Each structure stands twice: as C-alpha cells, then as structure tokens.
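Trainee: Before anything else, here is the set of structures, which you'll find just below.
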Structure P
Amino acid sequence: MSDLQASRNSLMKMLSGSFSNQQQAFDNPPLYAHIVVRFRPAPQLAPGSLLLEQAYAIAPNEPYRICVLRPWICPERGLVILNFNIRDGQRFGGAVDDPERIAEIQEDDLLLLEGCTYLVSAADNGFEGTVEPGCRCVVKRKDRTTYLVSSFVLHPEGMETIDRGYDPDTHEHLWGSIAGAFRFTRTGDWSGEIPEHWLH
C-alpha cells in the first residue's frame, strides 16, 4: 500500500463520525451557533463515499447542508476530497442516522461540485485541507450567488473549520465565520462501518 493510500484510509476513518461544537457555542453564544456535523459511510456508493449532514443542534434531522464527500487520490493533485451534491438532497435529511435510508442514495443521484474539491495534506496527527483556488465553488445563500472559501484541520479528537462566502464580483465577505474557526469535538465514531474493500 502506498503512502497516499494509507493517508486516504486514515482520512476516511478520521472523518467517519459525529462532531459538535457544543462547548464553543455555550462559551460564546453570540458568535457561534451550536452545530452538529456527521459523516457516515455509504457502502453502496463508490469507495470513500461519506454522507455529510450539517445541522443546528436544535434540529439535527433538518440539515442545512447535505452532500457526499469522497476522499480520493488524484494523479495530478494527490490526496483530495471530492464534493458531490445530491439531487433533491433534502429528501434524505436525517438519513445519517438510518443506514437503510443511506442505502437509497445511488451514484446517479450525485453531481460533482466543480471547483469545490478540497486539497488535503497530512498535518500533526491528522490532516488539513482547503477548497481548491479559483473562486469557482458556487454556493447559493439567501437568494444570492456567492463563492465558498473553506478550510479545515482534522485530528483524532475533532476538527476546526472555517467556511466563508464572498460576492463573486466585489469579493465582499457576505456570510460565514467572523470570529474565527468553529471548533468541533468528536462525539461519535462510524469508522467501523467502512467496508473492508475500501481500504485496499
């Protein structure tokens, strides 16, 4: 197994779980909403496919973000995370808690989000990644078209993320973190659900 394959496997395992920024939200309620982020393997899809749901803790089964992320080895760019939209994704809201509903998602439901691939590198005991440059990761927010600038640091205990949206013409910061990174603690582990054949 190559170093890149080993890194991809570690990234898959480290992502597969649930995360919460409860402590940060309680400590700084004006600045940080309480958010839960959950990544769960979708074994019927191509290797590496993780269903991602991101929701406010008061409504965990009504995610405001639902997609499929897929750690991948790209010949030109090394370790990356591909980002897929799910057609009519809201019909799968809350599926992250129900493997039978996850199993209903098919490869044909996925649409690769151009410009939204994360470029990933190994960091201290974990990984760090940023959305590829070019301002092409388009996100609709409150009827406005914006582009996403996003980064993360992932480690065994949790992760830190920064997501910000900008105006494509003026590059004005329109939404997202003002006070710094969201700090998530791992609250659950689904790495045991990764199919064995994904790891080879």
Structure Q
Amino acid sequence: MKARDAVGCLARQRGGAVAVCALGMAANEWWAATQSEDSFYMHGAMGFAASFALGLALSLAHVPVWLINADGSLCMNLGCLLTEASQGAKNLKHFVVANGVYQTVGALPMVNEGRTDYVAIARAAGISRARSIETLAELEQLLPGIAAEEGPSFTVLRVEPESGFLRTPPMTYEGPEMKYRFGRALERRFGIEVFGPQGY
C-alpha cells in the first residue's frame, strides 16, 4: 500500500486521539491528510517522537494517543519499546509506517532491511498486542479493533518506498510556533494548563 493511503486511513479513523508524528515522511503525510494543529510534528530529533508520545500518554491518561512513527525513526530509538512495555500506557497506540528506506533523504535503504522483524522485537520487549499489516483493505478492516483495544499496542504498516525528495511538502510551521500551536490546542480542548504564567 502507499504511505499516503495508510496514513489517510489512520487519519479518518483516529476519532479523538491526539497524534504525535515522527519527523520526515510520517509527519508530512499526516499534515497532508489532516492539517491538524492538535497533532505534534517532531522536528530535529529523529527517534524521539516515541518518547514524546509516551510522556503525553502518561500525562493525559484519559486521552487516546496515537504515535505515527516511521521505521527509520524507530531504529534510532528501539529502546522506546522497552519503556512503552514497562510503563504500560493503556491509551497509547504505536503505528510504524515502514517503507524500508529513509524517504526524505533520497530513499536510501534502511540498515538490515528485509531481515529485521519489528513485530518480533516489540513482542520480545513485552508488547503483546503487536502485528504487521500489509494491505489497505486489511488496515481498514483491523483498525477499528486496534483503536478500541487496550494499549500499549504496536502496529507495523508495510508501505511501498517512493522516489523523490520531500515528495509530500511538510507543514508550514516548525519549532517554537509548533510548540505553541500544539500546546494551546491541548489547553483549549482539555481545559488544562500547558504553559505557565510566563508563557512557556
């Protein structure tokens, strides 16, 4: 399946979940599908969307949190799976858009591609609800159950690698503006205080 189709399916069925997106392809496709300001788009910290999403899930235990990760970012922080398993956040769903390449730097092949089994790694880390999905039809069929099940869960979405640098344009803001847009969106939606009286 195509990355855009897979991410679009997630976007259509996320309901009230707050999304955290890994930098690069995952974030770009999520922005293209949602234009969502109550999603966080990781910039400049490859691998750490998982850590951010887990912290958010633990802080907002009543809110579904969906991590839209990518295989390149996952490999930069495989230890996140151990932490997710140990913390047991019931509201956390971890999706990995796996295309086997580093898309935004010219589709360079992933290290050990074709031999690494991310689902087996997640299960060995202690995340029992782990699976791989190969087709859009399968994703559309299984996603309602994944959304409803107790987390933490781990789902690999196998997508085709595509050529072209930044094929999908990124969101139109970054850095401090992203921080404040996301934080203010959470404040409005949940009636919580994200920023202190000094504004940070």
Structure R
Amino acid sequence: CANPVTRREIRQLSQGERTAFFNAFKELRRRGTFDFYPNVHLDNSPVIHGNSVFLPWHRRFVRDLEVALQSIDPSVTVPYWDWTIDSQNPAASPVFTAGYAGGNGSGEDNCVQSGPFANYEVSVPEPHCLTRDFNQGNGISTWWPAESLRLMVSDADTYTELREGLEFGQHGNVHLGIRGDMSTMYAPNDPIFFLHHAMCDKVWSVWQ
C-alpha cells in the first residue's frame, strides 16, 4: 500500500479535525450522494450480517465512505471510537456531546437536538430526522471493558470465532444501546455508525 491511511481514535482529533470530518459528512449529503450508503446497507442487509462477509464487507464500506469524504476534504479520515474506554457509562462518552456527534434524541420522534447533527434530516428509508433512543432512557447499558475485548480477541483461534464474538457481542451491543437509526439496517444514516465500524475493523486488524 503506497499511501496507507492512519486512523485515530476520535478523542485524538482536534476540534477542528472533528469539525472537518462532520462537515464533509454533511456536505456529502448536501450533494445528494450520501444516501447511497444507508441504501446499500439496507438492501444488502440479509447477506452482509451473520456470516463470513460481515467484517470484510464493512471494512470496504467504511473505506468507500472515507474516499468519498476525502473527495470533499483530503485531510479527512474516518476516526474510530474505542467504546471500551466508555464501557461502564457509555452515555457519558464525549462522543455524545455537542463538540462531537451530539447526544441522545428527544421529543416524540427522538430527534437528535444537539451538536453538528441537531435536527439533521435523512432520507432513508423515507425522510425523517436523525434519531437516537438510548436503551436506558438517558443512559445506555454497560458494554465490554477493554479486558473482555482483549480476551475475546486472544481466545479466537479462527476468523469465524472472532467474527461471531465481535458481531454478536460488542458490535450488537453498541447498535442496540444507542438505538434510533442505529438499531436499524439504515444505521449508516448516523455518523456514529462509521466510528463504530472503524473500531470493529481495528479489532479485526489487531487479530490479523
């Protein structure tokens, strides 16, 4: 690989770098090309989950989004979100603050009301606001701490063991903890989807 991409944990980005990432994300939608991502994930959902293609398909998916963002701002890469850091109180993660991706949804429709995606309109599967609906009201159930993730990775002797442990473990926990758009097959509406899957890809890369 002549020009490898270096991804960083989202907390390692400056405020300016985070803003550039989110602005490129929103600009992709403004240009009318973003809907490809939730649509293709939704349309292919039966064949990209629960089997061996889960990790490689999502690796390519995140990279394709990254290339599209770089066509808008070449400085942008997709950061990963190390959710083990926030495992014991996920809702208190800085990821859910206004300086990052905004917080939980509120109101009758659970629309995100803070941060760069406040009142953000998405189109898939039909027009609606970006939604989040934490599974414990204003909180989220605890997730795997770093040691649990490390043990899962070290105990996985085969790709299948790793993929199943990750997909049906922490990967699913994050989607079902945040809920809203994130708990659907059009989850790529939420930029957190890409932070989450960049982390899943990092876990696979470490195992490899």
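Trainee: log10 I(q)/I(0) by the Debye sum over Cα atoms at q = 0.12, 0.17, 0.19 Å⁻¹, for residues 94-189 alone was computed and gave -0.46, -0.79, -0.91; which structure, P, Q, R, did it come from?
Mentor: R
Trainee: To continue, here is another question. Supply the structure label, taken from P, Q, R, corresponding to Rg and Dmax of the Cα atoms in Å, for residues 22-109 alone with the calculated value 12.8, 39. Walk me through the numbers before you get to the answer.
Mentor: Working: P: 14.7, 44; Q: 12.8, 39; R: 15.3, 39.
So the calculation was done on Q.
Just so you know, all these numbers are worked out from the coordinates, no wet-lab data involved. Every value quoted in this text rests on a predicted model; they were computed, and no experiment measured them.
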